[in-house]
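The structures considered in this document are given below.
Coordinate-derived values only; no laboratory data. Since the structure is predicted, the reported quantities are computational estimates derived from the model, not experimental observations. Cβ atoms are built from the backbone, for glycine too; each structure is taken alone.
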Structure 1
């Protein structure tokens, strides 16, 4: 069973436990019901912003949908052992993001730590969700659009912000960038 299939099955299971239809979940999240159906049947792996909305609407932590196993503390992820696991497909979020979860297996976590590689793109799409985000640029430069403000961050720079404000992080210019991000969503 693929990662997309496992995620879709979990979302469907929690939705059905709550007696919700796909349309109910779509109304509660603002997500297109076709996208939810595609996520549930495993044909699409959603962007983190979509997963946050789904987890909130279903009353679950974000990690509930991403974890396969429990790992005892401390959870250590060595750089060469990082694995890309959440590449969104067209229609599910920005395809220029490559997500590497760093907290997978710590089932009692309250934050979602990620290493993210960002490819340059001309596409733009602001997102917002409850919670907070903290990012550190580790390679290249990124542009952070935060509400009506735009900020350029270079390697070593960081930003901490309220993620309910519409925001977007993109690679600056035509060069790839990489960031560490920690996303907190209240439960």
Structure 2
């Protein structure tokens, strides 16, 4: 990981406490239904400055390779990085506590209103908003790769395999990960 800061990138914040990790992921979990990844990047990199953009991209790459939800993996990995097991638990619990209660309440409400046309239109609008957030996050992650054409090529190949060809994530990662490691090692020489 490159820890050097560019002139446009602010300095990283001090190491967060377990309480700050819990609070950060609690807030993220409460505002990010269906689109947590773009908001996680903004909160972790831009607002709280816990990680640089490159560190976030590297950690996200690891989290995408691991089984489970990317943002849940990110909460655990970030908490573990800064505070060990207590930090990992703080990140995980912060991320799932509030949303779990909200989802239970919404499930009860939806059970009673699912046939209402207004509710159906609401869900169509939410899907469009989530798509927009995902596209914006993808652009923010790809921009640092504009000076790294081989890394950008790997990202494009991953997108084509998963989004267009519908190849499952695991086989895609099993092929692209060794290729990207080889290319990175070759460029480091």
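Here are some notes:
- Which entry (1, 2) yields the derived value 4.1 for distance in nm of label points 7 Å out along Cα→Cβ at positions 19 and 179: 1
- Identity of the structure behind -6500 (criterion: helix-only ellipticity at 222 nm (-39500 (n - 2.57) for each DSSP H run of 4 or more, over all residues; to 500), calculated), options 1, 2: 1
- If you line up 1, 2 by Rg/Rh (Cα atoms, Kirkwood Rh), the top spot, with the largest value, goes to 2.
- Structure from which 22 was derived, relative contact order in percent (Cα under 8 Å, 6 or more apart), options 1, 2: 2
- Test item: FRET efficiency 1/(1 + (r/R0)^6) of positions 43 and 75 (r between Cβ atoms, R0 = 30 Å, to 0.05) calculated as 1.00, pick one of 1, 2: 2
- Each of the structures 1, 2 was assessed by volume of the Cα convex hull per residue in Å³, for residues 59-98 alone; the largest value belongs to 1.
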